[in-house]
Every structure is written in C-alpha cells, then in structure tokens.
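S.K.: Some structures to go through are shown next.
None of the figures in this text is laboratory data; all of them are computed from the coordinates on show. Everything quoted here is computed from the prediction, not taken from an experiment. Cβ atoms are built from the backbone, for glycine too; each structure is taken alone.
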Structure P
Amino acid sequence: MNRLAHETSPYLLQHAHNPVDWYPWGEEALARAQAEDRPILLSIGYSACHWCHVMERESFTNEEIAALMNAEFVCIKVDREERPDLDAIYMMAVQLLTRRGGWPMTVFLTPQGVPFYGGTYFPPEDRQGLPGFPKVLRNVAEAYRNRREQVLQGTDRLMAALEGQLAAPPGPRYALDVGIPDAAIQGLQRRFDAANGGFGPMPKFPQPMTLDFLLRAWRRSGDPAPRKMLEVTLTKMAHGGIYDHLGGGFHRYAVDGRWLVPHFEKMLYDNALLSLLYLHAYQAFGQPEYRRVAEETLDYVQRDMTSPEGAFYASEDADSEGEEGKFYIWRAEEIEAALGPADARLLGRYYGVFEGPNFEGQNILYMPRDPDVTTALAMATPEQMAEAVARGRAALQALRNQRVRPARDDKALAAWNGLMLRSFAQAAGALGRADYRETAL
C-alpha cells in the first residue's frame with residue numbers, strides 16, 4: 001500500500017495498492033524531488049478512463065516497471081477531476097510538446113514542476129509505433145542525469161508559450177459582427193457528415209454545445225441548414241451504440257464514424273448536456289424519439305448516478321471485470337435464451353444483432369435503420385414490434401442487472417451537479433414530471 005491509501009478520490013484509491021511509490025500532488029512530493037534533485041513523473045487520469053486502467057494493469061502493477069519508476073523518479077498521481085487546474089496546465093504542455101493529448105497523461109517535470117517531456121498512454125513494450133514505457137523511463141532518466149542542460153534547453157520557450165496560453169486574452173480588436181453565426185454555420189456545413197451526422201472524421205464526440213448552437217441558429221433564422229445538421233446528428237446518435245439502448249444515457253464518444261462502437265465510460269456532464277439538448281429539440285420539433293431519449297437519460301441518472309443524499313456521481317467506468325464494455329455487450333445466443341425465438345428474432349432485427357458481431361465477437365445494441373423499415377423487413381406490425389422490443393428490453397435489462405457493474409466514481413462535483421440540476425428542473429417543467437422536480441429540488 002502506498003501514500004494514496006489516505007486519499008478520498010476513487011481514482012487515486014484505485015492505485016493505492018500499486019507497487020509504485022505514488023505521492024498525491026503536494027508539498028511532500030515536491031520537497032522530496034527538490035531535496036534529491038530528482039525528476040518528477042506526473043501521471044494524470046480519471047476513474048472512468050479505459051486507457052488509464054490499461055496502463056495501470058500493464059505498467060503500474062508490474063514490479064519491474066514500478067521498481068524503475070521508484071528508482072529514477074518521484075512519482076505523483078493526480079485525479080484530473082479533483083485538480084482540473086493541474087490537468088489544464090500540463091495538458092497544454094503535453095499538447096505543445098507532442099501536438100496531441102489525452103488520458104492517461106504522462107508528464108516528466110523538473111523538481112520545480114517545469115515540464116520537459118510528455119505523452120499519454122505508453123505500452124509496456126514497443127507497440128504500434130509507441131515506445132515501451134520502460135524504454136521511455138530509462139531514456140528520460142539518462143538524459144536528465146547526463147545531458148540535463150540539453151534536455152532543459154527548450155523549457156524556457158515552453159514556459160513562455162504556456163504563460164501566453166494561460167494569460168487573460170486581450171480585449172476584442174473588432175466589434176462583434178452579426179455575420180459570425182452565419183460563418184460558423186458555413187464552417188460546420190463543410191465538416192458535416194451528411195450520412196452519419198456529426199462533424200469531421202472519427203473519433204466522434206457528441207459536441208452538445210455545437211448542436212445547441214445549431215438549434216438556436218435555426219430558431220433565430222428559420223434556415224433549414226442548421227436544422228438538418230442537428231436532426232441528422234441527434235437521430236444517428238440516438239440510434240448508435242454510443243447510446244445505451246437498455247439503461248439509457250450516453251457513453252463518452254464513438255471510436256468510429258457511425259456512432260456504433262463507443263468508449264463505454266459514462267460522464268455526468270455529457271448526460272446533463274445531452275438530456276437537455278434532446279429535451280429542447282423535442283420542444284422545437286415535436287419528435288417523440290427526442291423526448292424518449294431525454295427521459296431515458298434522465299431516468300438513468302436518477303436511478304444509477306444519484307446518491308441517497310441527492311447529489312449526482314461523476315462517472316461510470318468503461319470496464320468491468322477487467323474488460324472494456326463487458327457490462328454492455330451481448331452474444332446472439334444469450335438474447336435468444338433470454339427472450340425465446342420469436343421475440344429474439346424481432347429484437348435482433350431492431351438492435352442490429354442480425355447484422356453480425358460488431359465488437360470483439362459480440363454485439364453492441366444499436367439501431368441499424370429506422371424503426372418502420374426494420375418493422376417492415378421483419379414482416380411485423382408496428383404494435384407487434386413495439387411490444388416485442390419493450391418485453392425484450394425489460395428482460396435484457398433484468399439480466400444485465402445481474403452482471404458486475406462498472407465501477408462508479410462517487411465524487412460529487414459542484415459544476416457538473418449544477419448542469420444536471422438544470423436539466424432535471426427544465427425537464428420537470430416541460431414534461432410535467434413530478435419526480436424530476438423532486439430530484440431538482
């Protein structure tokens with residue numbers, strides 16, 4: 001057990017039994033680094049992060065790698081949700097150094113906390129163009145020990161760049177132009193994926209604020225272009241595997257262009273913003289599917305992400321029992337055994353099981369086509385399909401509830417709770433749901 005055993009963050013506690021001599025961020029770690037003139041290895045992540053768990057499993061629980069870390073560095077572990085200030089500063093540094101970012105974030109610092117090298121996930125050995133973590137550790141330690149002046153040459157420029165990025169921006173040079181929203185719409189049109197919704201290539205993030213802008217732009221002007229981009233994206237996300245079709249709520253992002261295969265973690269802030277977006281879209285367009293998605297997302301938060309005291313938890317993990325997505329995926333034979341042949345046939349068509357396995361030989365439930373088309377292909381009436389899907393969802397949800405759930409980060413973050421309270425309050429008024437009102441109060 002290391003020093004993280006005394007912390008309260010679920011993410012830090014996950015690392016409390018690593019053989020790495022982890023410190024939390026604080027004076028003790030920084031003082032030791034300065035007293036021993038030893039570089040700092042700073043690792044930043046969060047509880048629901050899949051690749052954070054992978055790096056822990058591959059490297060931080062490995063006795064040899066841990067011994068190397070302990071011998072050469074003062075090792076500090078930070079929960080980005082506890083210290084967003086540190087995360088923002090060092091993420092900016094990693095992006096300036098490498099032109100990329102993400103979590104887990106791995107940053108090497110001078111004893112004074114100045115970054116001089118960094119990256120994100122490193123595998124335990126060379127793999128797919130990434131250097132192995134032990135090689136990185138040895139090279140950084142050797143360079144800092146024997147070629148320190150050369151290593152630190154660029155730190156002044158890096159710190160100047162960081163200070164420039166972090167400084168308060170100057171006042172606007174030009175008055176706001178009413179043409180800016182139109183220019184933004186045109187820019188989004190150039191990047192819009194007309195077939196699948198969303199903007200740009202994979203991976204695809206939901207971008208609720210961009211979509212909210214499109215809704216506001218349509219309301220302001222009546223221009224059909226923003227409405228089309230919004231509706232295609234909302235529908236494709238609601239039909240994709242990024243949405244949990246059994247339990248409600250959205251996963252963090254999709255690794256493909258079709259919203260099919262998600263990174264399975266669920267974040268409170270995503271579900272706060274997306275539930276409100278679907279609610280507003282329902283109010284604007286009267287599309288029942290948008291109301292259903294908004295309610296199912298809020299019901300998920302109410303059921304699975306709310307503490308007995310009424311606070312909202314921060315996130316749910318991507319992994320359970322050490323496997324990514326295990327809680328959410330299905331084998332076709334599991335579905336048939338649970339539902340029987342008739343309902344399994346209809347639900348299998350509805351949720352893409354008949355399209356073949358789509359994730360490591362199993363199935364992420366998604367809607368490969370519009371429900372009326374699926375119903376016609378299944379040669380069923382709309383009533384038959386709706387009843388079979390309702391029965392099937394209830395049966396699979398009950399079965400899934402017997403599985404080991406992903407770990408939950410039970411921190412209550414004030415800003416994220418504020419976003420979620422707003423969603424419940426507005427939904428209570430718009431939909432007349434007394435239970436949402438109670439949750440908001």
Structure Q
Amino acid sequence: MQGMLLFFNKLYGFLEFVCVYFATILGFCAIISILVLGIIMILRSTLFSKSVFGKAALWCLLIPVIFCGKLHMYFETKAGLYLMLWWHSLCISHKWIGMVYVIGILAIGFRFWWRRKKLSDSVNRLYDSAEYRSKYVIKVFPGELASFCTGCIRPVIVIPESISSDEAGVVIKHEETHIMLGHLWILLAYDILRVMLWPNLFLHLCVGYMKRDLEDICDTVTIQRSGIDACDYGETILGCARNMMHTRKKLGCEGGMSFAWDDSYKILKKRLERIVARKAYNLKILSIGAVALVILVVASVGIIKANSYNRTNDLGMISGICYTGNVQKIYTDVEKSIVVDFDDDYIYVDGKALLEQYPEAKGTDEWFHISSGGYYKIPGIGGGGGWAEINASEIHDGLIKLPKHTDMDIWERIIMWL
C-alpha cells in the first residue's frame with residue numbers, strides 16, 4: 001500500500017512538472033505568435049498585397065515560432081523580462097495554470113480530431129464516382145454542395161452529383177492542385193499550431209485568411225497548369241459558391257480545402273478580380289524562391305536553437321541550505337563560501353562558515369538540509385542534484401564530509417530527456 005502511494009505521489013509530481021514546464025514554454029511561443037501574426041497581417045495587406053505567392057509565403061513565419069519557447073533573451077534582456085517574466089512567474093507560483101493549459105490542449109485537440117473523424121466517416125459513406133477519373137479517389141455527394149478535398153494520407157475529392165461535366169473538370173483539377181501543393185498538410189499543421197498555442201485567439205481568427213491565400217495560389221496554379229480560361233474558371237466558382245453553406249451543414253468540411261470558400265460577397269468579388277487580372281508566373285523563379293524560403297526558415301530555426309537553453313543545463317557549483325530552526329531563512333551559496341565542493345558521493349561543508357551564517361544553530365539539536373548541483377530546463381524550472389543533512393550539534397570547525405544522496409529515478413530521467 002505504501003509503495004502504491006509513493007508511486008502515485010511520484011507520478012503526480014512528474015505530471016505537475018511536465019504541465020508547468022510545457023505551459024511555460026508554449027505560453028512563451030503563444031506570446032511570440034501574437035507579434036508574428038501581427039507582422040504577417042500587416043505585410044499581407046501592404047507590401048505583399050499584390051503578390052499571390054508572397055502572401056502565402058508569409059505564413060511560413062509561424063514555423064520558427066514553435067521553437068521559441070526557451071530563448072535566452074527571455075531571461076537575459078530587459079525586453080524579455082518585461083514581456084515574458086510575468087507568464088513565467090504565473091506558471092511557477094500557480095501550478096494549476098499549467099494543468100489548465102495542458103487540459104486545454106487535450107480538449108481542443110480532441111475537438112479537432114473528432115471533427116476530422118466525422119468528416120472522414122461521412123465521406124467514406126459516399127459512393128465512388130463512375131463518371132470522373134483522377135489519380136485520387138473521387139466521391140459523389142447525392143445532393144448540392146461545394147466540391148472539396150480532404151484527407152492528408154489518403155486524399156479524397158468530393159463533388160455533388162448535380163455538377164455538370166464542364167464544372168466537374170474544373171473543380172477536380174482545382175482539388176488535385178490543392179492536394180499536389182500539400183495544402184491539406186499545411187492546414188493540418190496550422191490546426192496543430194492552434195492546439196499547442198490555443199490561448200492565442202488570433203490564431204483561430206486568422207485561419208480564414210490563410211485559407212484565402214492558399215485558394216489564391218491554387219487558382220493561379222490550376223489556371224496556368226491546366227490551361228483553363230480565367231472567365232470560365234470564375235463562372236465555375238460563382239456556380240459553386242452558393243452551395244458552400246450546404247457543405248458545412250451536411251458534412252462539416254472545415255478540415256478540408258473547398259473550391260468555393262464561403263466568404264462574404266466582397267471577398268469573393270476580390271478573388272474573382274485577382275483571377276481575371278492574374279499574370280503568368282515563371283516556374284523557375286518560383287522554384288528558386290521556394291528553395292530560398294526553405295533555407296531561410298531552416299536557418300532561422302537553427303539560430304533560434306543556438307540561442308536557446310538546452311534540454312538540461314548544469315546548475316554548476318550552486319548549493320542551497322535550509323535550517324529547520326528557521327525554515328524561512330534559506331541560504332543560496334553561489335560563491336562556495338559554505339559548501340566548498342561536491343562530487344558524486346559527498347558534499348564538503350565548511351563547518352565554521354556554516355555556523356557564522358546561522359549563529360542561532362549553536363548548541364541546538366536542529367538539522368541542516370543541504371542541496372547541491374542539479375540542472376534546469378529553463379531558469380526556475382529544473383531538478384536533480386543531491387542532498388545531505390547534518391545535526392547542528394555535530395558541526396565543528398574545518399571541513400565536514402557529508403554523504404550525498406540523490407533522488408534520481410525514472411521520472412527524473414524522463415524529465416531530463418524532455
């Protein structure tokens with residue numbers, strides 16, 4: 001019975017640490033993502049407003065954000081301390097916040113998964129098209145809806161049975177382009193980002209803007225790649241747009257990419273204007289730009305990792321001393337004035353210096369608890385190290401050699417690995 005209680009106590013401590021740690025670093029990422037989203041929204045409406053591919057490329061700025069949880073600057077610069085320290089202090093002083101954050105991740109993640117599962121189940125119940133052919137599975141919906149594609153691993157294109165042959169040819173090519181360009185994977189990655197950084201409400205509000213930018217790219221690539229007339233393409237969009245609300249009500253295709261996104265008339269009008277006014281792109285220049293973008297993203301992630309804390313960081317020669325006769329007085333020894341050294345087996349204490357720091361301990365029968373070394377994941381969150389104890393009556397001048405104990409177990413090793 002006692003062993004079970006000890007196990008659950010260790011498990012609770014482990015889960016509490018994990019919640020606080022991940023809530024802290026993901027909270028930092030969420031704060032940074034607010035700034036990055038602001039930059040994206042400003043640039044896409046100003047400098048890149050006329051560039052279809054430029055607007056979409058801006059969303060790649062969110063990729064390095066997920067690696068920004070352990071930057072040195074949060075603890076070593078005035079700006080970092082001002083912007084981030086409040087969240088760090090909040091998570092450490094109120095550990096329930098970390099648990100709420102993790103519960104939020106699980107709840108929102110389950111909601112997104114369940115929504116995608118319902119869509120997948122609904123699509124699987126549809127019958128395969130006998131009239132249209134594609135390298136991807138084409139399903140036919142018995143009614144009116146806007147065509148869409150879904151499924152990252154096994155992509156499926158869904159079209160209504162009422163669609164004409166000419167319209168079907170256009171929308172199938174459009175959905176094939178979505179799949180070919182990896183837009184379904186991009187949407188999945190964005191949903192994962194929304195789950196991990198869920199307190200940032202702007203991430204949830206901006207998903208529509210990202211989908212519009214992906215649709216603009218898909219329109220441009222489909223028209224040029226397939227040689228479709230821009231006017232015919234626009235007419236097909238208008239014909240499908242009126243059915244979009246039926247799609248959402250019947251299947252709930254938020255997890256996929258739809259041919260006619262259910263935006264307002266104003267947004268749809270701008271999309272049609274861009275289609276008519278589009279210019280042919282140079283595939284070679286576009287490929288060079290894509291490679292350059294990948295290099296920039298990888299380089300930025302590398303720079304961020306180089307300026308971040310490691311998984312475990314040695315605390316060095318730092319020790320803490322607690323006296324049971326005055327537990328409010330905890331002494332941190334960073335200059336080796338009392339704890340002069342320690343190794344894997346022993347902690348070496350200067351008895352005279354210890355009594356000079358705690359003169360009230362002379363002649364008492366209280367205890368000193370001494371901790372030394374250890375690691376930190378980020379400042380303020382860590383563990384490990386060793387500890388020793390000595391009765392005040394046993395202290396004498398000179399060097400005292402105390403046996404060192406460690407509480408390193410499987411839970412601690414998992415934490416160090418995280």
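S.K.: Identify which of structures P, Q gives the largest calculated value of distance in nm of label points 7 Å out along Cα→Cβ at positions 38 and 182. Display every interim value, and only then the final one.
M.R.: Details: P: 6.3; Q: 3.0.
If we compare distance in nm of label points 7 Å out along Cα→Cβ at positions 38 and 182 over P, Q, the biggest value is for P.
S.K.: Name the one structure among P, Q that P(r) over Cα pairs in 20 Å bins from 0, in percent of 21, 40, 23, 13, 3 was derived from.
M.R.: Among P, Q, the structure yielding 21, 40, 23, 13, 3 for P(r) over Cα pairs in 20 Å bins from 0, in percent is Q.
S.K.: So percent of Cα pairs over 20 Å apart, for residues 54-133 alone, computed for just one structure, reads 34; which one of P, Q is that?
M.R.: Details: P: 34; Q: 66.
Comparing all candidates, it corresponds to P.
S.K.: I have 3.8 for distance in nm of label points 7 Å out along Cα→Cβ at positions 62 and 142, calculated from one of the structures P, Q. Which structure is it? Numbers along the way, then the final one.
M.R.: Working: P: 1.7; Q: 3.8.
Traced to structure Q.
S.K.: Of the structures labelled P, Q, one was used to calculate helix-only ellipticity at 222 nm (-39500 (n - 2.57) for each DSSP H run of 4 or more, over all residues; to 500), giving -15500. Name it. Write down the numbers at each step before the final one.
M.R.: Numbers: P: -15500; Q: -18000.
The correct label is P.
S.K.: Identify the structure, out of P, Q, from whose coordinates distance in nm of label points 7 Å out along Cα→Cβ at positions 78 and 334 was calculated to give 3.8.
M.R.: Details: P: 3.8; Q: 2.0.
Clearly, the read-out refers to P.
S.K.: Oh, and also: If we compute mean count of other Cβ atoms within 10 Å over residues 30-37 for structures P, Q, which one ends up with the highest value?
M.R.: The maximum falls on structure Q.
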